[in-house]
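Colleague: Pasting the structures here.
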Structure 1
Amino acid sequence: MKKRLLWIIAAMITAPVYAQTNVTLTPEYLYNGEIKQRTEAPSYFWTSQNTIILYDTRVAWSERSYQMLNPQSGERFTLFDMRTAIAGLQKHISSAPPALPWPEGLDASGSLALFSFEGDVFIFHFKTSQWTRVTATSDEEMAPRLAPDGKKVVYVRHNDLFSYDLVSQKETRITSDGSSTLLNGRLSWVYWEEIYDREELGSFWSDDGSLLAFYKFDESQVDDVVFQDYKPAVPALIHQRYPKTGSVNPIATLHCRNMNTGKTVAVDMTGLTYEYIVRVKWLPDNKRLAMQTMNRSQTELNLYFVDAASGKPTRILSETNSGFVREHNDLYFLKGGSEFIWSSQRSGYTHLYHYQSDGRLIRPVTSGTWSVQMTTLYSKGGVVGIDEKTQTLYYQSLEKSSIERHIYSIRFDGKNKKRLSIKDGTYDATLSPDGRFLMYHHSSADTPPSLTLHKPDGSIKQVIAAADTTYARTLGFVPYRFFTIATRDSFPMPAMMLRPADFDSTKKYPVILHVYGGPSAPQVNHRWPKETIMPHQLWVRDGYIVITVDNRSATGISKILENTVVRMQASDGELRDLEDAVAWIKTRSFVNPERIGIWGRSGGGTFTLLAMTRTSLFKAGVAVAPLTSWHYYDTKYGEATMKTPQENPDGYLKTDLNRYAKNLSGRLLLVHGTYDDNVHPQNTWHFVDELIRADKRFEMMMYPMRKHTFTDTAAKLHLCKTMIEFWKRNL
């Protein structure tokens with residue numbers, strides 16, 4: 001069964017009561033936290049007893065609570081008294097929060113919760129409201145992981161791995177070779193960012209808690225990148241091990257620790273050709289470990305089953321692709337591990353396959369010219385649950401529409417496929433361990449997230465957290481209009497548009513085009529908008545039309561489309577689609593063809609610079625945190641499409657935007673954080689230097705010590721206002 005934690009900081013489940021008055025939408029209101037608080041769905045966790053722990057942020061911190069729900073009876077009760085819990089925590093730390101946040105981990109029964117406060121690790125016991133302080137050191141403990149059986153915790157201190165027995169209250173050191181360049185039980189940066197989607201998964205418990213698998217990374221030969229702070233008087237220097245394309249990666253090895261005997265065995269990688277170990281998962285027998293590896297060019301992914309006692313791996317299957325293969329989470333074991341479900345893009349689309357444990361294919365489970373949801377930064381994968389008793393698999397799919405995500409059921413034999421989710425929009429789901437209930441998470445472009453409990457046939461059992469549509473209406477958001485734009489070769493690019501509330505078809509409006517463009521990273525989504533695009537609602541109030549469009553490789557529709565940018569990402573293919581979008585926009589009678597702008601963040605910033613240096617279509621543009629040369633990006637993401645600079649020198653040369661800076665057309669605002677450890681500021685500095693050499697005028701806003709995503713309100717608010725002023729001056 002698939003258990004999925006929705007890592008949203010949140011508390012209580014009945015919808016709160018607010019005075020419903022119309023909101024005056026301002027930059028300050030967008031970032032004061034109220035929209036986020038009131039439109040988030042609760043966090044939840046399925047326990048091994050088939051009950052649900054719920055936590056909702058839609059109430060004030062002082063009113064938050066953890067609740068337990070019996071999905072069969074509908075009975076709900078508060079797990080513990082929050083005031084007692086906080087009073088107990090205050091005995092251990094200097095500054096306790098007003099209420100407990102959602103935990104970093106829970107045991108399978110839902111009896112224990114894992115937290116980190118002030119650099120130390122704590123366990124909270126729901127039944128007794130008591131705290132166990134696991135660590136009390138002056139050093140920070142990182143990457144804590146609670147065993148499913150609730151008996152042990154592991155964590156990292158000074159890059160060594162330790163365990164703590166909650167029964168004996170004894171700490172045991174597992175490794176002793178940790179250093180600034182040798183990491184045990186925590187991820188090297190490129191793994192954290194590109195492989196595990198910013199989740200700290202450096203160690204993995206077996207289901208019974210008897211075994212622990214963990215990574216060891218040697219970063220000693222990895223590029224050392226330095227960031228300079230602006231303080232103190234002699235600025236501090238911050239080091240990061242970041243492998244640039246074509247350079248040395250961290251060396252990853254995998255190790256298995258028997259928690260009963262204390263013996264650690266290294267997985268024997270002798271004779272295996274691999275660059276990355278991209279996934280780790282225990283088999284149900286608690287004796288074998290599934291390990292996925294990938295080669296440097298990312299054209300081959302191998303699945304191995306590893307005997308934990310000996311460390312010997314056995315290859316089960318291989319996936320190959322002439323472009324690149326994607327690592328994924330969709331490996332699920334059946335019949336105690338004698339069979340499994342596996343995701344593959346071998347047909348050109350993402351689908352699910354049924355295998356024997358020795359790697360013999362039983363049959364495809366899904367098929368067609370549509371895709372099951374792939375594993376991405378914003379999705380944990382396509383499988384949402386498996387019921388072995390009824391031989392039924394539940395999954396998330398793009399079959400209805402590439403801009404929506406729906407929940408389907410299908411038998412293991414590929415028969416009786418049924419769409420279970422009804423409303424338009426985006427669904428995710430989890431299945432209870434006993435297979436009797438599905439929890440749906442749903443939102444749409446005009447409907448905030450909700451949680452509803454359903455029976456396996458999709459019929460509703462109970463509303464857990466209704467969407468606050470009344471509040472949504474008070475925001476006065478103008479609705480999105482979804483449509484497609486035909487390219488010169490008739491590909492229907494997904495697009496969505498915001499128009500001013502007082503739109504008059506006889507007038508001529510300026511247009512701001514929003515882009516991202518990265519492979520299978522669609523921005524045209526029928527779901528509640530992310531905070532990063534909510535400023536679009538402010539722009540339409542100033543009389544702009546805002547259009548978001550996905551070039552074909554960005555849509556996530558198929559592997560076929562994604563591979564169109566192999567060896568030439570952020571170049572001619574995406575640009576042709578963008579040019580076709582602009583040509584369509586200019587034919588609209590209500591558009592002023594002389595006032596078209598463009599903006600994007602990260603990959604969208606790259607796309608913006610591509611558009612403004614290789615076309616003259618845009619009057620103004622904003623590029624936030626742009627990549628300007630693939631030489632400056634990391635190995636794992638950059639080499640997936642571009643391969644290494646040594647393999648693809650022409651591609652790296654052709655896509656180097658710094659070469660085209662001299663051709664800048666239109667007014668440009670460049671934005672970057674000086675501590676961006678993802679897309680390094682050197683990208684913007686190089687582009688700026690080329691602009692200066694070409695005597696090109698531009699505007700720039702650098703944000704001191706901000707990373708790739710701004711997290712503080714001051715920076716987010718400042719950027720929002722800066723962009724508004726820029727559009728008013730230049731578009």
Structure 2
Amino acid sequence: MGKTIFVSHRLPINGNYHEGKFHFTASSGEVASGLYPLFEKQGDLWIAWPGAEIKESEIRASLILELSAKKMHPVFLTQEEIDRYHGGFCNETLWPTFHSFTQYINYNENNWDAYVAVNRKFCDAILKKAKPEDTVWIHDYQLLLLPEMLRKRMPDLTIGFFQHTPFPSYEIFRMLPWRQEVLRGMCGADLIGFHIYDDMRHFLSSIGRILGHTDEAGFIHTDSRLINVDSFPMGIDYEKLQKAAKCDETENLLRTFREDHHKQTFILSCDRLDYTKGIPERIKAFELFLDTYPAYVEKISLLLLVAPSRTTVKKYRALKEEIDTLVGRINSKYSTLDWVPIHYFYRKFSFEENVAFYRLADIALVSTLREGMNFISKEYIASRTKEDGVLILSEMTGASKELQEAIIINPNDKKSVCRAIFEALNMPLEEKQKRMRRMQYTVQKYSIYQWARIYINRLKHVKTLQQSLHSRELIGKDLETIQTRFEEAEHPIVFLDYDGALVGYTSQPDEAFPDPKLLEILDSLCEKANIVIISGRDKMTMDKWLEGYKLNMIAEHGVFVKKNHGMDNNWATQLDISNDWKSSFRIQMDDYVERTPGAFIEEKEHSIVWHYRKVESGLGNLRKRELFSHLKYMARGLKLEVLEGNRALEIKRPEASKSKAIIEYLENESADFVLVIGDNWTDEDTFRDLSDNAITIRVGYDFTRAQYNLKSHLEVRKLLETLCNVNNKIY
């Protein structure tokens with residue numbers, strides 16, 4: 001069994017070198033520190049940047065040795081890389097992009113180059129430690145390119161990626177000049193996780209619109225792999241918080257606070273310095289509360305804890321000055337000899353001190369403007385040993401989707417925040433405890449360990465699914481077996497779908513004509529076997545593109561058949577099908593063309609196809625679902641079926657079936673070798689109905705009844721060229 005390798009931007013500990021040895025302290029990074037308890041129980045190796053530039057080779061060697069004993073390995077960065085990769089691209093480009101603060105985004109090519117270089121440096125470090133059977137779990141936006149880099153160099157590696165920040169809407173993400181590279185980088189993973197469904201939805205929208213990949217039930221379909229995207233709300237170590245809340249050190253800190261501020265009601269605000277946290281807005285809302293409800297003056301105070309962050313960045317220094325000014329103004333406006341409205345602390349507190357503040361505060365006010373999850377809210381809940389206290393929580397946090405018993409607010413609405421504070425102060429104890437017990441149950445049940453277990457189990461499931469599909473990939477001995485059977489056959493028949501199997505899909509159906517290379521392959525193969533092109537296309541198009549070759553053709557899913565040997569090589573109608581239904585359906589489908597720019601209709605002799613290949617991705621999928629439902633309703637009692645193709649809907653009579661056409665064709669032939677190649681679910685009936693002696697191949701990596709898979713129409717051509725070179729008897 002392989003090992004599990006955690007990978008993040010920073011290690012969960014900082015090493016300070018002093019007097020010839022390292023002294024380790026907890027990292028300030030929220031993701032790394034949050035994952036550390038999990039790693040201690042389940043991780044085998046953690047690879048990350050140690051938190052500072054280390055130039056001296058002797059000190060580097062010493063750190064590598066000491067971290068090795070802690071199951072960690074450092075990735076060393078130069079100061080220029082730190083400034084451009086982390087301070088530049090991560091903080092000035094990705095952070096504001098993912099949090100939807102477009103006014104702060106800085107697009108800098110040099111910073112992007114540094115980002116690519118550092119991701120590559122991480123890739124090199126991992127490959128020195130990883131083996132193909134290992135699992136690499138990559139965390140957060142600093143390493144978006146890493147999954148693809150690893151996939152290219154170690155294809156069989158199991159790779160998980162988790163995005164801890166939000167993912168923006170397509171309208172914001174599309175502004176990123178390197179949007180395709182970022183999405184392709186993330187798609188190197190087998191499983192891509194987000195905290196909440198909204199972020200997953202935004203990501204899939206960008207994948208569809210920018211890379212053109214389709215998705216179904218959270219699975220992205222690429223040319224070579226299935227990638228799963230899902231939401232996994234991350235939890236905390238509930239038992240650790242509960243234990244800390246009851247320990248002697250916390251009790252002593254709590255006692256000291258209460259002695260200094262007896263009979264005082266506290267609202268807790270606890271964040272690191274960042275514009276996404278909404279700290280100035282929170283302070284202004286508290287001021288509005290004091291203005292609106294003057295009876296609470298001298299009875300309630302805001303505990304404002306702000307941990308320093310990115311102190312060298314101009315925006316953050318300006319934010320700090322704004323907070324200082326607001327606190328000074330409000331305190332000077334309201335303070336008395338015995339009371340101040342805001343107790344302001346600009347420093348980092350220890351874990352035990354934070355827990356003491358959680359215990360002290362009657363209300364926790366979390367009014368973040370945008371956040372992937374928010375663990376302060378969960379830590380506050382876990383620390384309430386008396387099952388009391390009220391949580392006021394921003395709807396812009398991922399945690400709000402789980403903690404519905406909190407008072408949910410829009411952080412941009414000061415009046416809403418003001419009313420929430422009043423509601424919290426006047427909530428009966430019984431109601432507080434009822435809500436808190438429910439939230440504690442949720443936080444305890446969905447802990448960080450449960451989060452990791454669900455994620456890793458899902459990753460294993462995805463890998464198993466991929467391997468089951470890859471096990472059918474037509475390579476090696478299976479390919480040799482097919483070649484041998486083809487060579488030994490006296491009457492081989494090969495059925496080939498056209499679109500998707502022989503040519504790629506195009507935005508206009510009439511542009512998918514056969515190129516000279518394909519015609520050359522087909523012409524050569526006709527000398528080796530009975531070749532049948534079976535397609536949903538109309539017979540006129542097939543004649544136009546393929547006439548003059550010794551090909552047999554089946555058009556419109558089996559309605560028409562044309563054999564190019566024997567006395568008669570004209571099209572024969574296999575089915576007596578009425579078209580009385582077409583006019584009413586055409587009217588409805590025309591209406592959807594009018595409403596959907598880029599859509600168009602292709603009318604065949606016995607079917608109608610509504611194409612949306614040129615329609616904007618989101619709108620196309622919406623209209624497709626609407627029209628599919630509408631057509632299914634209209635088709636009731638008329639013995640019609642609605643088929644979903646590649647960005648198309650087709651309505652036809654069920655008698656027209658590729659499967660039936662192939663079976664009837666074979667009844668009149670003495671074939672001793674049958675090969676069928678198709679590319680979508682309209683071919684699945686054929687794969688199911690043919691005998692086990694037939695060889696069936698599905699193009700692409702969808703779930704299939706076919707025996708084998710090939711990646712694309714280009715792989716199909718390679719197979720056919722291989723068969724062209726086989727020395728079999730002329731059938």
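Colleague: Work out distance in nm of label points 7 Å out along Cα→Cβ at positions 108 and 444 for each of structures 1, 2, then name the structure with the largest result.
Modeller: Comparing 1, 2 by distance in nm of label points 7 Å out along Cα→Cβ at positions 108 and 444, the maximum is at 2.
Colleague: Thinking of 1, 2, which structure, once FRET efficiency 1/(1 + (r/R0)^6) of positions 316 and 532 (r between Cβ atoms, R0 = 35 Å, to 0.05) is computed, gives back 0.00?
Modeller: Of the options listed, only 2 reproduces it.
Colleague: Here's another thing I want to ask about it. Given a value of 4.6 for distance in nm of label points 7 Å out along Cα→Cβ at positions 580 and 692, point me to the structure among 1, 2 it was derived from.
Modeller: The read-out comes from structure 2.
Colleague: If you don't mind, there's one more thing I want to ask. Looking at mean projected area of the Cα convex hull in nm², for residues 84-467 alone, point out which structure of 1, 2 has the largest value.
Modeller: By mean projected area of the Cα convex hull in nm², for residues 84-467 alone, the leading structure of 1, 2 is 1.
Colleague: If you rank structures 1, 2 by percent of Cα pairs over 43 Å apart, which sits at the top with the largest value?
Modeller: Largest one: structure 2.
Colleague: Work out which structure the value -4000 belongs to, where helix-only ellipticity at 222 nm (-39500 (n - 2.57) for each DSSP H run of 4 or more, over all residues; to 500) was derived from one of 1, 2.
Modeller: 1
Laboratory data are not the source of any read-out in this text; all were calculated from the coordinates shown. All figures in this text were calculated on a predicted structure; none of them were measured in a lab. Cβ atoms are built from the backbone, for glycine too; each structure is taken alone.
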